[in-house]
Structure I
């Protein structure tokens with residue numbers, strides 16, 4: 001039962017993070033700003049899990065703030081990353097595409 005609760009929280013967190021990244025639409029937003037905005041709702045570990053899932057699934061793109069080079073959470077400190085929703089991520093938000101691990 002505990003595992004099912006964690007699973008549902010993960011799905012909900014993925015949706016919240018995806019929608020938060022999409023707030024600026026055509027701009028990249030710093031992960032630290034998104035983390036700060038969502039802070040009371042999820043832990044840093046949960047936030048990292050969602051960012052990792054959304055990136056690996058192709059729903060968001062990450063880049064280094066200074067170099068603007070595409071990168072991943074595994075290769076770069078979160079404080080140096082910014083994100084933007086991809087076309088596939090927009091389809092998830094618009095409910096045109098479905099992912100069982102994202103609750104929008």
Structure II
């Protein structure tokens with residue numbers, strides 16, 4: 001089944017917590033999120049040009065139901081890092097083309 005939903009999470013984190021945050025995100029958070037039913041894949045990126053948000057994660061989902069689940073709410077786990085988040089955005093996109101894929 002091809003993903004029809006993309007979730008984008010972008011974040012800047014205080015430099016003093018950046019290394020710890022990246023370790024947690026890569027080794028704890030992403031695996032927990034990918035264990036949630038409906039999440040198909042997840043990848044992280046670091047900005048290589050520009051001056052806006054430094055980190056971005058993209059997740060492919062089967063449907064919006066994955067974001068409404070109790071398993072997703074339990075896996076989010078950002079509380080420890082919230083005081084160090086400098087800027088964050090979260091967007092969800094639905095595929096519009098091609099329609100039949």
One of I, II was used to compute relative contact order in percent (Cα under 8 Å, 6 or more apart), and the answer was 47. Which one was it? II
So if we calculate mean count of other Cβ atoms within 10 Å over residues 16-23 for every structure here (I, II), which label has the highest result? I
Between structures I, II, where is volume of the Cα convex hull per residue in Å³ highest? II
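Kindly point out which one of I, II the value 1.9 was derived from, the read-out being distance in nm of label points 7 Å out along Cα→Cβ at positions 24 and 80. Please list the in-between numbers first.
Values: I: 1.9; II: 0.5.
Computed on structure I.
helix-only ellipticity at 222 nm (-39500 (n - 2.57) for each DSSP H run of 4 or more, over all residues; to 500) computed as -14500: which structure among I, II? Intermediate results must be reported in sequence, preceding the final value.
Working: I: -14500; II: -4000.
Derived from I, not from the others.
The numbers here are math on the coordinates, done by the rules we state, and not lab data. Quick caveat, the model's predicted, so the values are computed rather than measured. Cβ atoms are built from the backbone, for glycine too; each structure is taken alone.
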